[in-house]
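Chemist: In what follows, structures are represented as structure tokens.
No lab work stands behind these numbers, since they all come straight from the coordinates. If you're wondering where the values come from, they're calculated on a predicted model, not measured in any experiment. Cβ atoms are built from the backbone, for glycine too; each structure is taken alone.
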Structure I
Amino acid sequence: MAAYQNTEETYARAVVPWTEALPGRFEREHGEALAPKLHALFDGDGEAERTVRVQFYRTVADLLSESYFRQLADWCEARGIRFSGHALLEESMVYHVAYYGSLMRALREMPFPGVDMLTTRPRRYVDDPFGYLLAPKFAGSAARAAGRRDVMAEICPVHFDPSGAYAYDGEATIDDMTGTANLLYMGGVTHINSYYNALDMEASKYRRYCAHVGRLGVMLEGAAHRPDVGVYYAIGTYQADYRPIRQAARRQPEAMWRRHESLLATARGLLSAGLDFNFLDDEAILDAGLEDGALAVGGIPYRAVLMHGAEVVPLAVLEKLERFESAGGRVVWSGTLPASGIRADEHAEVVRRMRACALISASEAANRIRRVRDEAAERPALRVAGVVGGERLFMSRYDKDGEELLMLLHAGDGTAEAVLEGRAGATAAVACDPETGNQARVALPFRVRLRPYGCLFLRTMSAESEK
């Protein structure tokens, strides 16, 4: 052979994951042979084809999780190590189907899941359509659903360009670095491995960064997350849509990316409304206990569940959510209502059950979730009465050492001021600044001032400690 030309067009193929064990596993899980249905993985928009794709990628997710993630975790555990690392392209469920079947199913097998953060620009983290904001939430939610808390973030100072190329993110200022760290820790991260080059950085800058991250870790060590809502991980809807193409997964049809953008806007809207969340997948909901009107997932109570953009929902999940509502919980539907389950014999019953449900707007969904939080028997002891200036105030709540811990983060430019009030007779709190390390007792109400992407922790004081 004189020469061989190898380009994208000569080797690109529309392919699906495959192993010899897959057809048998598919038939055991779904009761039907896969071979006569293989064409549906590549073509067809009908209900039958979409159902095959959902079932196929559910099986892929189980096989990959067991044969790769679980085996590595078991090998590490036998040697006194916790399996960690980050997956590829955690930012969108479009990629979750293409590379894992279901990312949250895979990460559930990791004792110490991780996430790759490809930007050091806080505004890009929050507002870029690529979905940086979602990546730590997916990893952190998987860990919390499994009853774990440790999540690693690798910070690599590049930016993923829409063309598929990586571009250097530029020299990060100390405010960029600490602002990104604040967002990561609010997103569920507990440890940072960074590619910031200490040898090319002023020693004082590197010390400030390390001290700041260390204080974030100290403040959240041993803290139990108390989110306002669980957001449904609607991976079945993406599985139904996904068909392999002779290009990279990022070239999937615009309709799939509009779905991603809608979820990203919903997540950003919840956080901007002061409502924190975790994602809940099918397994988390089905395994959850019902305790005092809440879904108990990994030791975390959820009194509200947001079902956004869920076109495909297993009938068993709908039945569990109905029991949750009957026990006093609240299910909120936005974006679209499901029209199918995960089996052909579920579809009609899913449609029937949805007739009693109504869609509401994103803003009304936030209002309802806030009411659920504020009307709960154990409503938050600290509340923000008003915000002046700045852009968005994100809030995340925790229980730590018998006290309520509130993390406030200004996600925007300018200076944000907010008034913090105490409920149930609370007259004082402890304010902790991770930038300076200062801790001080403050009288309530207390005016908080936050720089762009700065954060502050406030902790309640029990009656004994207030004396």
Structure II
Amino acid sequence: MEAFGNAKTIRNDNSSRFGKYIDIHFNASGAIEGAKIEQYLLEKTRIVSQANEERNYHIFYCMLAGLSTEEKKELELTTAGDYHYLSQGRCLTADGRNDASDFSEIRSALKVLMFKEPEIWSIFKILAALLHLGNVKYQASMLSNLEVTEIIDKENITRIANLLQLKPSALTTALTTRSIVTVNERVVSRLGAAQALDVRDGLVKHIYGRLFVHIVRRINDAIYKPKKGADRRYRTSIGILDIFGFENFKHNSFEQLCINFANEHLQQFFVQHVFKLEQAEYDGQDINWRKIEFIDNQSALDLIAVRSLSIMSLIDEESIFPKGTDLTMLNKLHQNHSKNDRLYVKPKSDLSKSFGINHFAGPVMYNAKGFLEKNRDHFGADLYDLIHGSSFKFLTNLFDDSDGMDTCGRIRQTVGSKFKKSLETLMLQLQNCEPFFIRCIKPNEFKTPMA
């Protein structure tokens, strides 16, 4: 999971870009008998875009460094610097990591977890295809006063189509056009350059996201052992929650809002167990004690997601409207929350495209650009049809359901609503446990010991 879900960031050379809850199960004699993993909110935008001095997910660099010459030739792969999706951060290596030797360990670990060789090779084929997709070159032109786009690198399209077992013509059509189905007909329109890039990146993000879910599911198949006995609802277990820490960068987007929302939830859980429940117990037993002052962040949670017209609900509302934009979303946030100046921050300039929240860990300004697109996480019917037109069974099985889509190819659930629901489920699970808290402290900004 680390290879597929961790990456080098500015602050951490091995940063988890997803959250996970590992439930370790014990038998009556106290021996480990199995485990189960739940994953949350993989950072899919990293697959297609990285900030300066950051890398994509480790697996790509490891694969390029560790595959044999013959294997790379079969996948038509070269070196990391040749791929757009790997070189945007101008950082191809990570201190303390040996990508080639790590790849050998990854391959061995997959075998231990009962991945068969054909399945492992299928994973590599998909990863290779995603890298080649990032190098697709478009050429824009004007047709009837509208911008249209065509793909000029036919050789690369053929390469990708071969790896994903698609027809090159079908792949080209899916990457350059959009179809709208009406009652009587199917209308096909050509995409402009920016739209075509969005479609390409959307395809890549969804394939990688589905691949990650599949790998977690297969790991669970190997390590999970169903409980036996009369009462199967309960079992002795230790749960380990390893989730993203609070984030505040120079540019904060929708991902940071979700991550910080999760941290607000966990902070409230911490406050509840360390302060609120303990003090209620003292009061209930009439114990004479001096109350401890603490900061309760419940109001921040209310602002973000709990109450009606919360920030998350307004983002979802605009995501559902076909004409909703980042600007209309931002205006709604300002209209509903600017009076709450203790927690909500409205920039003084009306030209600013940002809003702020005073979190328990400090104020964070969020750039609203791209919020709705990321929350919609749109995967159109054209791309869905493309995938299911493949003869590559491993690929089509990744999309063997219509998760998040209705019959017209529109999204049913937003990323935010699904994440909110999964967090609520997680918190209910944590409420039934006896918690222990481990705080990770970042000692310096240089990622070095003894600094």
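Chemist: Ranked on mean count of other Cβ atoms within 10 Å over residues 237-244, which label among I, II comes first with the largest value?
Modeler: Across I, II, mean count of other Cβ atoms within 10 Å over residues 237-244 peaks for I.
Chemist: Using Cα Rg over 2.2 N^0.38 Å as the calculated read-out, with 1.01 as its value, let me know the right label among I, II. Spell out each step's value before the answer.
Modeler: Working: I: 1.01; II: 1.07.
Attributed to the structure labelled I.
Chemist: Tell me which of I, II gives 1.31 when you compute Cα Rg over 2.2 N^0.38 Å, for residues 45-124 alone.
Modeler: I
Chemist: Of structures I, II, which gives 55 when percent of Cα pairs over 15 Å apart, for residues 77-156 alone is computed from the coordinates?
Modeler: The correct label is I.
Chemist: From I, II, which structure was helix-only ellipticity at 222 nm (-39500 (n - 2.57) for each DSSP H run of 4 or more, over all residues; to 500) = -13000 calculated on?
Modeler: II
Chemist: Same structure again: If you rank structures I, II by mean count of other Cβ atoms within 10 Å over residues 205-212, which sits at the top with the largest value? Provide the component values of the computation, followed by the final result.
Modeler: Values: I: 16.4; II: 21.1.
Comparing I, II, the top value of mean count of other Cβ atoms within 10 Å over residues 205-212 belongs to II.
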